[in-house]
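So, here's a batch of structures to check.
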Structure P
Amino acid sequence: MTDQPRRRVGAIDRTLQILDILTERQASMSTYELVRATGSPASTIYKITEELVERGMLTRMDANEVWLGPRLMRYGLTYRSKMDFFAAAKREMERLAERIDETIQVCARDEDMMTVIAMARGHGHFNVASDVGTRVPLNWTASGRLLVGHLSEAERLHIFRDCARPSGTGLAEIQPEKLAEISGREFRDRLSVQLSASEYSVACIAAPICDETGACVATISIVLPEARARANYAQLAEEVQNSASTIEVEIGRRVT
């Protein structure tokens, strides 16, 4: 009797592991590749992938590879429809992109990572690598720091001790104590800025979107070339802060 729950939990854990690996890879994978990536017995992964394909959680791309299935989209769309800030955030994101002609992102926290959940591109030729669905460590981005800024200093310190890691540019702060201090201060200021931390010559200017408890549930940010960010910092900072406040007013979480 005691063995059955453990086997069931193990199968759930492996299922989530498969889905997470495919999401991170953002490409289909063979079952053999999943076996190597998970470190699980081949027979277990083959059985789980077949069951997930049958249930629409995975899609078989060819004889050897699988990818995320259509059933996951239904779950994701249902979840997003209940995120009451999302519609307001998307509207303001698009208005801000049109107003300042820069790329605007809305980001949320996914455990120890920051995820881009919506994006509107400006009309210029500037392009960023972080499209919708991109996940990066919290310490790499202005938004990532804001997303935990409302937590206690002890909680922030614990999170950054677990998740802080060097960025590709080597410019992201990695010291947990410093990150905890910066995160809290930026949240209180309702503004965070990051220069060339995750991509060279790319800047991010972000403001928090808070719920009725004061917790940061998402951020809205301007992503643009570092040179333009430096030249127009005061205006852009005011624009993104005003947009965050507008979203909070629209969803009834901020008193004007």
Structure Q
Amino acid sequence: MTVSVSAGLLDQIKQHGAIPRHVAIIMDGNGRWARGRMLPRPLGHRSGMKAVREVVEGAIEAGVEVLSLFAFSQENWQRPAGEVSALMSLLEEYIQKEADELEEQGVRVCMLGELDRLTPPAFAAVDRVMKQTAHNTKLRLNLFISYGARAEITRAARLLAEDVAAGRITPAQVDDAALEAKLFTAGCPDPDVLIRTSGEQRISNFLLWQVAYTELVISDVLWPDFGRRELYQAIAEYQNRDRRFGRVSS
């Protein structure tokens, strides 16, 4: 990717239409990227860290308000112990390397998911970067760690049931807004576009409630090779969609 190509695409999407407020990405293909180069899977995950930086910087340049990245699912805990350990170490390493720059760039980091399952060092790193960047407003970066959408919805329903049982709300007050307020993403607009890399065409238990009317863009590029150009191409495709939200076109 040349700077001129990505810069040209950036100018194009800024002139062509509305920039999505919220971009979500299922980062897929690290393992296949490594296998294609006859490398261990952890090296694929490490190369994927570079793509995270590219996409964060690209989102800032484009004017995206919220960037949500699916980093580690609840199902990923079932992977071999060595790979899980390597992923936890990479999370700590990413935070150590990037926290100061993210703060300087105006990025607010929010780690969302069942964080109590993280190793103590990983949890400490996560807590540190969230506190360090809490005041920033240029871009909200949601990193979903130990996350599953069905579990998130179940948790929200349980919290609402507890509120009803305690008399804080009545059953009649349980509506879409009440449930959304109990989700990890409370306060965030729903994603305008969901990008999945590596060509797979699945939601994979990611943001099931939030993506009800989200535009889906499938990229054949493996995550470690995904960068500004691919992000801008996805935004350009989104801008060509006719979003009707169940209505007919005007």
The value 4.9 for distance in nm of label points 7 Å out along Cα→Cβ at positions 85 and 173, derived from one of P, Q, belongs to structure Q
Which of P, Q leads on volume of the Cα convex hull per residue in Å³, largest value
P
FRET efficiency 1/(1 + (r/R0)^6) of positions 213 and 229 (r between Cβ atoms, R0 = 35 Å, to 0.05) computed as 0.85: which structure among P, Q?
Q
From which structure (P, Q) was relative contact order in percent (Cα under 8 Å, 6 or more apart) calculated, if the value obtained is 14?
P
Note: mean count of other Cβ atoms within 10 Å over residues 69-76 at 19.8, derived from one of structures P, Q, originates from structure Q
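Computed from the coordinates by the stated procedures, all read-outs in this text should not be read as laboratory data. All of these numbers come straight from a predicted model, not from anything done at the bench. Cβ atoms are built from the backbone, for glycine too; each structure is taken alone.
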